[in-house]
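Laboratory data are not the source of any read-out in this text; all were calculated from the coordinates shown. Computed from a predicted model, the values in this text were never measured in an experiment. Cβ atoms are built from the backbone, for glycine too; each structure is taken alone.
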Structure P
Amino acid sequence: MNPVEVHQGSSPVILGLPHTGTYVPDAVKARLNEQGRLLTDTDWHVHRLYDGLLDGVTTVRATFHRYLIDANRDPSGESLYPGQNTTGLVPLTDFDNRPIWREGEGPTADDVAERLEAFHAPYHAALEAEIARVKALHGVAILYDCHSIRSHCPFLFEGRLPDFNIGTNRGKTCAAEIERLTAEICAAADGYTSVLNGRFVGGWTTRHYGKPERGEHAIQMELAQATHLQGEAVPFDYDEEKAARLRPHLKAILTRLSEIAPSLKGN
C-alpha cells in the first residue's frame with residue numbers, strides 16, 4: 001500500500017488530504033478494539049467532495065488512517081492545542097474520548113517510530129515536493145488543507161461547530177488576502193455558518209508549511225460533516241443533495257485562490 005497518492009496539476013493551488021485514508025495494516029487492525037475498528041474519526045468522503053472543483057489542481061492524499069498515525073500532527077508529538085482536549089500523533093482515544101485500542105495493545109514507542117518512517121514521512125515528503133514544484137511554476141504556492149469533523153464532539157468543543165471553520169493560525173500562515181476572501185465567501189454562503197480561527201486555527205500541516213514571506217501560503221478548511229453526509233454516524237454515507245449545495249461555495253474559494261495567486265508573488 002502506497003502511503004500517499006499524488007495527482008499533479010498546473011494550478012497554483014494544492015489540496016492536502018491527510019485524513020480521508022482508511023488503510024490500517026491487518027496486524028495493527030487486530031490491536032484496535034471494536035470502537036477503534038469503526039474508524040469513526042475519518043474525514044469521510046472529503047476527497048470526493050472536492051473532486052473536480054478546480055481544473056489543474058494538485059492533490060496530495062494520505063491513504064492511511066489517522067489511528068495508524070496522524071499525518072496532521074507534529075512528528076515530535078508536541079500538542080497542537082496545549083491545555084485543550086485533542087488527539088495525538090498516534091491517538092489513544094477517539095474524538096469522544098473513548099479508547100480505540102484493545103487493553104494492553106496500544107502503540108509502543110517503536111510502533112510510533114516505525115509509522116513515522118513508513119507513513120508520516122512519505123506523506124510530508126510528497127507534500128513538500130509538490131509545494132516546491134508548484135512554486136517553481138508560479139512563483140507562489142497555496143496549500144489548502146481539507147478536513148471535516150462531526151458537528152458535535154463535546155470532548156473537543158462545546159455546542160455545534162460552525163459549517164465552515166477557517167484556520168490560518170491567526171493570520172500567520174497565509175497572505176491576508178487569502179484569509180479575507182475565503183472568510184468572505186463563507187460568510188456570504190446562504191444557509192451556512194462560518195468562523196475564522198475559532199476552535200480550529202490550523203493543524204500542524206498548515207502551521208508547518210505556511211510561510212507567506214517565502215511565497216508559500218497555507219490555509220485549513222474544517223467542514224462540519226453535517227454539510228455533506230447523510231448522518232454523522234456509521235455508515236457515514238455521502239449525501240449527494242447536501243454536497244451539491246455545498247460544492248459551489250468550495251469551488252468559489254478555490255477559484256478565487258487560483259485567480260489571486262499571481263498577485264501574491266513577492267509578498
Structure Q
Amino acid sequence: MTDTSAGRLAGKVAIVVGAGSSGEGWGNGKATAVLFARSGARILAVDRDERAAAETCDIIRSEGGTCETAQADVSSSADIAAMVEACLAQFGRIDILHNNVGISETGGPVEASEESWNRVIAINQTSIFLTCKHVLPVMERQRSGAIVNVASIAASRYIGFPYAAYSASKAAIVGLTRNIALQYAPLGIRANCVSPGLMNTPMIRKPLAASYGGEDEMIARRDAQCPMGHMGDAWDTAHAALFLASDEARYITAQELVVDGGLTATCVSP
C-alpha cells in the first residue's frame with residue numbers, strides 16, 4: 001500500500017491515549033500514534049504501561065518523528081490532568097486528542113460481576129469523560145482542536161458473545177462524542193468516533209481465544225463472519241482516525257465512522 005499520509009498533520013500536536021499495545025504486534029493505539037507521527041504530528045504517547053508507550057515512542061523516533069511518553073491511569077483525574085500539563089510543557093499546545101483505551105470482558109448482567117462492570121465502565125467510558133474534561137479547556141483557548149474517540153460496532157450490534165459492560169460503554173462513547181461535538185462546534189473544536197468491527201489485534205487474542213477453542217479457530221471464525229472474508233487490523237482503524245483528525249475532515253463533526261468491512265450492513269447474525 002502506498003503511504004499517502006505524509007504531511008497531513010504537519011505542525012500539530014497529538015495526545016494518543018492508549019498508545020501502547022497490549023501484546024505482541026500492532027494494536028489500534030500503537031498504529032495510530034505511529035501513523036500520526038508519519039503524518040507530521042508531534043506525539044505524546046500515553047499508556048498505563050510505560051514500557052508499551054516507550055516501545056511505540058522508540059518506533060516513532062527511529063523513523064525521525066517527535067515523541068514523548070507519559071504514564072497514566074485513565075480512570076484517575078489527577079493522572080489525566082498531569083498528562084495534559086506534560087503535553088503543554090513539552091509542546092505548548094494540543095491539537096488532537098485520540099482516545100483509544102479500552103478493555104473487553106465477557107458476560108451479561110447475570111454472569112458479569114459488579115467489579116467487572118465497574119472496571120470496564122471506568123476504563124472505557126469514564127476515561128474519555130476525564131480526558132475531554134482536561135483537554136477541552138486547552139482547545140477552547142486555542143479555538144481549535146479535533147477529538148477522535150474509538151468506539152465499536154458493539155455499541156449497536158451483538159457480535160457473538162454477551163459483552164454487557166463493553167457494549168454499554170461503547171454506546172456511551174458515541175453519545176458523549178456527539179454531545180461534545182455539538183457543544184463545542186462554535187468554538188472550532190470537532191469530535192468524532194471511529195467504530196471498528198471485528199479486528200485482528202493483540203487485544204482480542206488472549207481474552208477471547210479460549211471462548212473459541214483456540215486462537216486459530218477464533219481467527220478463522222471471526223474472518224468468516226466478515227463480508228470481506230477477513231477481519232480488519234490496527235492500520236484500518238488508524239487510517240480512519242487520521243482522516244478524522246486531519247484538516248481534510250474540517251467540516252465533519254458529531255459523526256461515527258464505521259470500519260467493519262460491511263459487517264453492520266448485513267442482517268446475518270454473527
Structure R
Amino acid sequence: MTPVSVTRGDSPVILGMPHTGTHVPDAIMAMLNPNGQALANTDWHLDQLYGGLLEGATLVRANFHRYVIDANRDPEGRSLYPGQNTTGLVPLTDFDGAPLWREEPDAAEIARRLEQWHRPYHTALSAEIDRVRELHGVAILWDCHSIRSVIPYLFDGTLPDLNIGTDNGRTCDPRVQATVNEICTASGRSTVLNGRFRGGWTTRHHGRPETGVHAIQMEMAYSAYLAAETPPWTYAPGTAAPMRAILGDCLTRLAALAPALATRA
C-alpha cells in the first residue's frame with residue numbers, strides 16, 4: 001500500500017484528505033486493542049462527499065489510518081490545542097479518551113512511521129502545492145475533515161455542521177476566509193469560524209498567504225452527511241446533498257477568486 005494517492009487537476013484548488021485512509025499494516029494492527037482495531041475515528045466517506053464538486057481539483061489523500069500516524073499532527077509532537085484534550089502524532093486514545101493499544105509504540109517505532117507514512121503525505125502535498133502555484137500564481141488548499149458531532153472528551157455540547165478553520169486568519173487571505181464563511185452562514189446550517197477546530201497542522205504548516213499559498217480547514221459533523229454517527233458509518237446521499245451544494249459553492253467561488261489572489265513568490 002502506497003502512503004498517499006494523488007489525482008492531479010488543473011484548478012487552483014487542492015483537496016487534502018489526511019484522515020480518510022483505513023490501511024493499517026498487519027504488524028501495527030496486531031499492536032492495537034479491539035477498540036483500536038475498530039478504526040472508529042476515521043473521516044468516513046469524504047472522498048464520496050467531495051467527489052465531482054469542482055472540476056479540475058487536485059486530490060491528495062492519505063491511504064493509511066490516523067492510528068498508524070496522524071498526518072494532521074505536528075511531526076515534532078507539539079499539541080495543536082495546548083490545555084485541551086486532543087490526540088497526538090500517534091494517538092494513544094480515541095476521541096473518547098479510551099485506550100487504543102495492546103502495545104503502545106515507542107519512540108523508535110514512531111520515528112519509523114513518521115518516515116514511512118507521515119512525511120510522504122506532506123511531501124506529496126507540498127509538491128502539488130508547488131505545481132498548482134506555478135500554474136496559477138496561487139494555490140488554495142482545502143483541508144477536508146469530519147468528526148462526530150457530540151464528543152464530551154473533546155468539546156462541550158454539539159458541534160456545528162460546518163467548522164471553518166484558518167488559525168484565526170493566519171493561513172489564508174482574508175478574502176478566502178470571508179468567502180467561505182459567507183457561503184456557509186448564508187446556507188442556514190450551523191457554522192462557526194475558528195471555533196473548537198481552527199485548523200490542524202496541515203492548514204497551519206502549508207498555509208502561507210504571503211507566498212501565495214492559502215489554506216483553510218473544513219471540519220464537518222458526521223450528522224451532516226452520514227445516516228448515523230455510529231457503525232457502519234453509512235453515507236446518506238439525501239442528507240449529504242445539501243452539504244455537497246454548500247461545499248461545491250465554496251470550492252467554485254474560491255477557484256474564481258484565485259486570479260485576484262495570485263502572486264508570484
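Which of P, Q, R yields 3.8 for distance in nm of label points 7 Å out along Cα→Cβ at positions 122 and 226, as computed?
P
When log10 I(q)/I(0) by the Debye sum over Cα atoms at q = 0.16 Å⁻¹, for residues 162-217 alone is calculated, the result is -0.41; to which of the structures P, Q, R does this value belong?
Computing log10 I(q)/I(0) by the Debye sum over Cα atoms at q = 0.16 Å⁻¹, for residues 162-217 alone on every structure in P, Q, R gives -0.41 only for R.
Name the one structure among P, Q, R that Cα extents along the principal axes in Å, for residues 50-137 alone of 50, 31, 18 was derived from.
Going through each structure in turn, the value belongs to Q.
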